[in-house]
Structure I
Amino acid sequence: MSTDPRSDPHGVADASTLTRTVDPATARHLHHLLATEQRRGRLPSVAAGIVRDGALAWSGAIGTLDGRAGGEVADADTQYRMGSITKTFVAVAVMRLRDAGRLDLLDRFEDHVPGSQLGGATIAQLLSHGAGVQAETNGPWWERTPGADWDELAGSPVGQRFRAGRRFHYTNVGFAALGQLVARAHGADWFDVIRRDLLDPLGMTRTTTRPSGKAAQGLAVHPFADVLLPEPEHDAGAMAPAGQLWTTVDDLARWAAFAGGDTAEVLSADTLTEMYEPHTINDSPGQPWTTAHGLGWQVWNVDGTRYAGHGGSMPGFLAGLRVEVESGDGVVVLTNSTSGMGAIAPELLTAYVEREPRTPEPWHAAGDPAVLELVGTWHWGPSVSTARVVGEHLVLGEPGQARGSRFAPTGRDEGVGLDGYYTGEPLRVVRSADGAPSHLDLASFRFTRTPYDPAADVPGGVHDGGWR
């Protein structure tokens with residue numbers, strides 16, 4: 001299986017040569033899905049990769065860089081424009097400033113970059129597309145024309161379409177503003193900051209602002225004929241942080257590993273988790289919502305499974321990155337076509353996970369017998385909850401149902417809620433004079449061993465007549 005895929009005049013890479021750790025049958029299936037999508041969508045070329053455990057587990061590519069038979073074949077080192085996935089890099093740079101104490105997410109943008117008409121929009125609102133800022137520039141189609149600097153963009157002027165905080169309104173201009181914030185905070189070009197603080201530490205040497213080395217030509221495919229039109233490419237100026245970056249499957253797979261939790265200390269795990277919390281819902285009337293925006297990342301809730309990532313679109317290119325938040329499994333897809341690519345990214349990831357399920361870790365008895373005094377039945381008034389210990393967490397009820405939550409220990413007989421209604425709320429074990437647990441004090445509520453136990457100091461007291 002040493003055939004060089006570039007030798008195929010039809011631009012079809014042999015999937016087996018691109019497989020690292022997946023079963024050959026899985027590799028063939030993924031390759032078939034990718035080839036079917038390339039044919040169905042009439043994509044000049046498409047390249048994809050699957051990430052597991054922080055590494056590229058499989059990659060494949062179909063088609064040629066110019067969309068013609070006999071042309072140079074795409075591979076995992078071919079550069080494509082990632083479009084709006086660029087925004088996730090800018091967002092991480094902003095959060096690094098927050099973690100360093102350089103700004104607060106509730107700061108107004110104006111406090112850091114004065115002179116625009118973006119109103120009192122906060123940094124958090126800009127990151128989550130909740131600032132009400134206009135979607136595009138006031139000038140010609142910015143994605144197809146050379147861009148101006150920030151002063152010209154801000155003075156055009158750009159402003160708000162909606163009251164900040166009212167609703168989701170996707171904004172490329174908002175991320176141009178955040179790119180300017182990053183640049184001013186560091187006294188350097190926004191991309192120089194991204195390269196120094198993110199790309200270099202992660203080994204992403206093939207991610208650039210302009211095409212470099214082997215790169216695909218951006219193309220439009222005629223909707224009614226099999227003919228192509230080259231799309232323009234340029235420096236977007238102040239709008240570059242909204243969608244300028246070029247990358248490869250190999251490089252973007254490293255960013256997917258980052259998104260899956262392998263941050264290499266570039267960002268704390270807690271901050272990455274915070275970025276995935278939904279802030280604004282992408283709501284369409286009459287349709288159930290499945291997509292929201294966190295702090296710079298798109299998040300999806302599909303049948304109870306949470307995903308994070310981002311899509312990308314620029315003239316001549318489409319891109320996608322998606323990771324399953326709990327497992328870290330992810331997928332990246334890049335194509336050099338203005339339109340035509342369907343939902344191949346989630347389709348590839350689903351197929352991979354179904355065919356290559358993770359083997360559960362063996363169970364071992366590792367609990368502390370001391371926790372037995374807290375497990376069992378507790379009562380909030382007449383309501384019944386069951387407490388158990390899973391790992392280091394006390395679990396009260398069923399997380400995701402009613403007010404069920406896990407609690408992480410913060411000290412002796414103290415914890416903090418991790419889920420649902422009790423997220424961030426304090427839990428305290430109150431003991432009687434003999435040292436045995438008397439009751440749980442949870443966010444001022446009393447949980448007692450028997451319903452309304454009069455010996456547990458229930459707020460408001462218990463009727464003297466007792467139950468009758």
Structure II
Amino acid sequence: MTTSEEELLPTTRRALLHRVAVAQVEGRAPSLVAAVVRGGRTVWHGARSCVDGNAPDDNVQYRIGSITKTFTAILVMRLRDEGVLDLGDPLEKHLPGTGVGEATIADLLAHTGGLAAESPGPWWERTPGTLRPELADVLGERPLRHPVGRRFHYSNPGYTVLGALVEELRGARWEEVLRREVLEPLGMHRTSTRPQAPHAGGWAVHPWADAMLPEPAEDLGRMAPAGQLWSTTGDLARFAAFLSQGDDRVLSTGSLLEMRTPTAPPETVDVAAGYAYCLGLEVRRSGGRLLVGHTGSLPGFLACLTISVEDDVAAVVLANCTSGPLVSAVGADLVRIVAEAEPRIPVPWRPLREVDASVLELAGQWYWGTHGFALRFTADGLASLEPLSGTGRRSRFSANGDGTWTGLEGYYAGELLRVVRRPNGSVSHLDVGSFVFTRQPYDEDAPVPGGVDPEGWRGIG
């Protein structure tokens with residue numbers, strides 16, 4: 001991936017640098033480095049450091065903490081796409097004897113498996129992984145804190161279990177599988193499980209004095225799939241482009257869409273904050289913009305990767321301090337600055353290549369009861385059913401090749417749209433998941449459930 005800063009206006013580049021500079025000062029970070037991606041390419045890179053003339057470039061490694069979980073989730077989704085497992089499978093089917101085998105693969109990906117948030121024993125992020133050599137040491141004697149599948153409860157041990165699952169089904173170490181199946185195909189040669197020069201040192205900054213303390217950089221051992229990785233803004237920019245656009249060598253766009261679809265029932269506090277967890281990715285709402293990605297932290301480091309798919313803008317922010325700059329807010333601001341200053345120019349509208357008369361006759365206005373809907377057919381081959389009021393149930397549908405259509409999103413996701421014709425071949429109505437859509441409200445010539453009063457519409461008199 002090449003860097004092409006001339007694609008952004010000078011005023012935009014200055015606004016991005018200003019935001020990074022303010023974050024480094026107000027967050028009292030020894031260094032802070034960031035990148036912006038648009039159209040699958042890095043279009044801006046900026047950094048600030050407490051050491052004059054030594055601002056890190058896009059090749060300097062930082063620890064990325066829980067962004068590692070997204071990589072682990074991709075390995076699991078690859079196994080699903082190959083038919084090795086199903087997300088609905090209980091863990092026990094593939095990795096018996098853990099004590100948490102009732103949880104499904106999807107539960108573990110979405111943090112709804114009921115597992116504890118942390119591993120028992122001393123603070124695992126600041127102690128060597130040799131203290132937890134086996135999976136049983138990570139899970140402890142009481143691994144569950146909640147009923148399986150009932151609530152979202154972020155769990156680091158849950159992703160350790162998923163890493164062990166990958167090792168069991170691939171017959172190789174997690175880091176080897178990751179290197180072979182994700183990092184090498186995406187050209188992420190500066191992402192590793194252990195630091196490789198040049199890399200930043202991790203620091204704790206005293207909360208009440210401008211003084212610093214070095215943090216230990218422990219090998220997390222069994223906990224590696226939850227937070228071990230080191231990476232660079234250059235590599236994470238490549239990763240952001242992949243998460244936005246897909247790469248069939250690693251994972252299809254369809255599977256990536258599934259990964260960024262919320263699955264976990266959020267806590268009340270998360271609903272208020274506009275936060276939801278998906279399958280290894282987080283979704284946040286910021287200033288009316290939907291952002292998908294992940295954050296990460298380990299002693300000495302903070303990290304954020306965030307993407308606005310609609311705006312086709314992503315941001316990566318890395319800092320080498322235990323606490324300080326709110327990197328998720330910085331990332332959201334970098335996306336906002338570019339999206340608002342230089343909004344995405346849409347591709348030209350183009351008509352359908354071929355017009356199918358049997359499909360065209362379905363286009364237009366339909367009614368479910370008295371609710372008006374518009375059915376449109378677009379050049380991408382999809383059908384779109386939208387309420388005329390602008391609010392309510394809407395969904396796009398993909399053609400199945402037999403005259404039926406399957407819902408892709410919203411209330412009708414997975415539901416079938418079927419065209420019902422009369423004996424003479426004319427269209428009677430649409431059946432959408434058993435709902436009858438007619439050309440007129442409560443059309444007396446269509447089989448409306450419950451029937452239509454034979455006296456028809458009337459006034460109050």
Taking Rg/Rh (Cα atoms, Kirkwood Rh), for residues 263-406 alone for each of I, II, the highest value is that of structure II
One of I, II was used to calculate Cα extents along the principal axes in Å, yielding 84, 59, 47; that structure is II
Working back from 1.47 (Cα Rg over 2.2 N^0.38 Å, for residues 143-230 alone, computed), options I, II, answer is structure I
Distance in nm of label points 7 Å out along Cα→Cβ at positions 31 and 175: greatest across I, II for structure I
Ranked by FRET efficiency 1/(1 + (r/R0)^6) of positions 135 and 423 (r between Cβ atoms, R0 = 30 Å, to 0.05), the structure on top of I, II with the greatest value is I
The highest value of distance in nm of label points 7 Å out along Cα→Cβ at positions 95 and 287 among the shown structures I, II is in II
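A short reminder: the numbers here are calculations on the coordinates, not readings from a lab. Being a predicted model, the structure only gives us computed values, none of them experimental. Cβ atoms are built from the backbone, for glycine too; each structure is taken alone.
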